[in-house]
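The structures considered in this document are given below.
Just so you know, all these numbers are worked out from the coordinates, no wet-lab data involved. Here the structure is a predicted model, which is why all the values come from computation and not from measurement. Cβ atoms are built from the backbone, for glycine too; each structure is taken alone.
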Structure P
Amino acid sequence: MSNLHPDRIIVGVTGGIAAYKSADLVRRLRADGAQVQVVMTPSAEKMVSPTVFQAVSGRAVRGDLWDEQAENAMGHIELARWADLVLIAPATANIMAEIASGMASGLLTTLCLATEAPLVMAPAMNRAMWLNAATQANLKLLSKRGVRFIGPADGEQACGEVGPGRMVEPEQIVAALTVERSSEKRHLAGLNVLITAGPTREPIDPVRYVSNRSSGKMGFAIARAAAAAGASVKLISGPVDLATPPNVERTDVETAEQMRSATLAAAPGADIYIGAAAIADYRPEFVPQQKIKKKDGTMDLHMVQSKDVLTEVAALKAGPFTVGFAAETENLEAQALAKLEQKNLDMIVGNLVGQDLGFDRDENSAIVLWPDGSASFNRMPKSELAVGLVTVIAERYNLAEHNNQKNAPTPLRRPTTS
C-alpha cells in the first residue's frame, strides 16, 4: 500500500518558472496513490496551460474564486474541507508574503486561510529574492505557524544566476512527503543523529581521483527520515548531486581523511551514528603537485589503506550507538555478520550491490543485523526503506538505553532473517 494513499492533496501552482515541474509532481503524487486537485493562480496559467494539469491529475483545474460550478458557489470552503494536505509548488516570494499576511486575494490564498489541513511549501525564486530580509522574515513567521518547507535547493537558476532558490525536484518532494506521512511516531525525538553519506574522492594528481559509484541517495533518505522522526540530524556528505533534506545540518567533504576528521569531531555529541558513506578503503600514497603526464606503457599507482572511521567511532568511550553499512556483491549475510563482529558495532545494514543493484538506483533491499537478532526489507523505494531502517534503529537504541546494555558484551549468534 502506498504511503500517501488515501491522502487528498491540493497542489497549488503559482507563477514561478518552476511551474513546468509541477505537472511531473502531480503525476508522481497520483502514482503514489494520492488524489490530487490542482489549484492555479492566474500567473501560473500564463506559465503552463491548465489543460496539462487536468490531463495529469484527472480533475478539472480550479482557479476561480467565483466558480459557479463549485458547491454552493463557495469553492474555497469546499476545497478546504476536502484536502488532507495543501502543497504549494512552486511557492513564489509573493505567495509566501500573501499567506504570511493573511491575505485572501484569490482561490489559493483563500482556501489556505480556510483549511485545517497541513500546509507545505516548495519555494522557487531568484536567489536574491530568497535571501531578501522580507522573504526570510516571512519564512520564519510561516514556519512558526506550522507551515512546513521543502527546499529550496541550491544551483543554477533560470535567470542564469547560481545560489539558493531552485524548487526541489518533484521526486524529492514526493520522497519528503512520503517520509513525513510515514513517520507517525517521532521515534527519535530529542536525539542527536550523525549520518555520513556518499562517496569520497582520493586525489591521484590535481586533476584525477579515485572514487566509487555511491550516489548518496540512501544516506540522504535516512537523514530525511531521521529528521522527520524528530532527531536533530547532522549529515556529513561526500561529493553528491543531491539537495539537503529539510531540517538537516549538512557538511560537505571530499576525501576519506576529511570525512574521518569531520565525523570524529561530531561523534562525541551524537546519540546515534549511522555510517552510510562509502568511504574509500585505499588512497594513493603520494599525490604530485602537478598533473601526471601520459606516457607509453603502464602507470603504477601505489595505494595505502585509509583509516577505518566506523571502527574508530565504535571504539569511542561512551560513544554513540553505532550503525554500519555493508555493501556486498556476494554472501551478504555472512559478510555483514563478520563486519558487525569485527568492528564491534551495535547494528549493521547489509545490501547487495553490483549490476542494476544498489548504486544510483531509487530502490533497494536490505537486511539488518544486530548481536541477537535481525530484520529484513524487500526491495522498495529508498525513501520507504529509510523509514523502516530508522524505525528499527530507534527501537534497538531505545531498548539498549532502557536496559543500560549498550557497552555490555553480548554473545553473537547467527541470526535468521525473516
Structure Q
Amino acid sequence: MHVPDEMPPLSFDPTWTYQERIGFSARLRETQPVSQVQMPGYGRAWIVTRYADVRAALAGSRLARDVHRWPGGSRTRPSEATGIYAHMLHSDPPDHTRLRRLVQKAFAPRRAALRPRAEQIARELLDELAADPCGTIDLLDRYARPLPIRVLCELLGIPAADRAWMAATVTAYDERGEHQRVERELAAYFTGLAAKRAKRAEPGDDLVSALVLARTDDGTGGLTGDELISTVFLLVMAGFDTTVNLIASGTLALLTHPEQMARLRADPALLPAAVEELLRFTSPVNHVNDRFTAEDVTVGGVVIAAGEWVFPMISSADRDAAQFPDPDRLDLGRDTSGQVAFGHGIHHCLGAPLARMEAEVAFGALLPRFPGLSLAVPAAELRWRPVGLMNGLVSLPARLA
C-alpha cells in the first residue's frame, strides 16, 4: 500500500516484518485512523485502524461482501471462474443468513467431538520430533502446519490415501502463480467427494456428508452444488492458515517471553486465557477480507463514499491501547474481552472454537513435552510470509532441548 502525501512517508509492504507492521498501524492510529491508500489489485481503498472504529465498521451490514451488489453495476471475483465463489464469506443477508445457519447445523456437533483426535495427532507429531536425532527442527513445518490440516481431514472425512496430497495442495495456495490452480483442483476434488457421500445409503459422520444432508429448519432447502463445494473450500482454507499462524506465532511469542511461558507451564489451567491473549498479541490475520461501501458510510468521523473498498485492520485494533492497556506487553492473564482476531459481526469466524481448541491442544502438548524448547536462531532473523492478509512465519527453527 502507499499512503497519500499528507501522511508520513510510510510504506505498507507485505514483505515487512511483523514488528514493522505493528509500528505502521500504531502510527496510523495516532495520526490518521481512517486512511485512504492505494492497494495493488484494488486501486483506491481505505484502512481502518482503531479498535472502536473497526468494531463499528464490522457490525451490522454497513460494509458489504457480495460484489454483485456493487454500486453502479455488478462486479465479479476471480474465484467465480474456479467454481468456489458461492459461500457465506462472499455473501450478504439474506443469503449469508441462510448459508451460515445450514453450515452451523452441520459443523458445530462434529467440531466439538474432535478434541480427543486432535490430542492424539499432537502426541504423534511430538513423538516424531522426539525421535529426530538432529534436535533442531522447523517447528512450523513439523508441528504447527501438519496439526491443523490433519484435524481438518478428520473433520471432512478425507480418505487417508488423499491426505498427503491435500496437505501439499492447501499449503501451496499462497505461492506465486498457484492460486487458481489450487482453487480448481480442490473444487474438482470436493465435487467428487461430495458426489460419493451423496450416493451412500448411510452417509458417514463427517462434515461433507452432513453438508450434503443439511436442510433449512422447514426442511425445504439445502446447499446447492456450488454452495456445497464453495463451503467446503472455505472451511479448509479459513481453518488452515489462521490456525497454523496462531500455533507458530504463539509459540514464538512464548519463546521470546520466557516468564509468560513459565507461567503457562506452571498453570495449565491458564491455557484458554493464554490462547485468547496469544490471538490478540500475534493476530494471525492482518485485516478482514475486503469489504466495500454499498452506500455512503461514516467511519471514525470520515465519510467514505459508496463504491469504495474498505479494510478494517483487526491486527491494529487488538493493539489499540484505548481497549487493551499496555497492548505491546504479552500478559497471559490479561482481560482480552472483545478481541477481534476472529473478526466481528455477521462474518465472525465460524471456525473460531475449532481453532481455539487446536491451539489449546498444541500448546498444552508441546510445552510439557519439551521443557528445554528454545529458538535455534535469533528472533530478529525470522522472516514473515509475503502475504498481505496473513501474519505468518516462513519457518520457526527451534531446539528441542
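What the table shows:
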| read-out | value |
| --- | --- |
| If relative contact order in percent (Cα under 8 Å, 6 or more apart) is computed and equals 26, the structure in P, Q | Q |
| Answer label among P, Q for the case where FRET efficiency 1/(1 + (r/R0)^6) of positions 37 and 141 (r between Cβ atoms, R0 = 30 Å, to 0.05), calculated from the coordinates, equals 0.65 | P |
| Of the structures P, Q, the one that 4, 22, 32, 27, 13, 2, 0 was derived from, the read-out being P(r) over Cα pairs in 10 Å bins from 0, in percent | Q |
| Top of P, Q by Kirkwood radius over Cα pairs in Å, for residues 149-212 alone, largest first | P |
| Identity of the structure behind -14000 (criterion: helix-only ellipticity at 222 nm (-39500 (n - 2.57) for each DSSP H run of 4 or more, over all residues; to 500), calculated), options P, Q | Q |
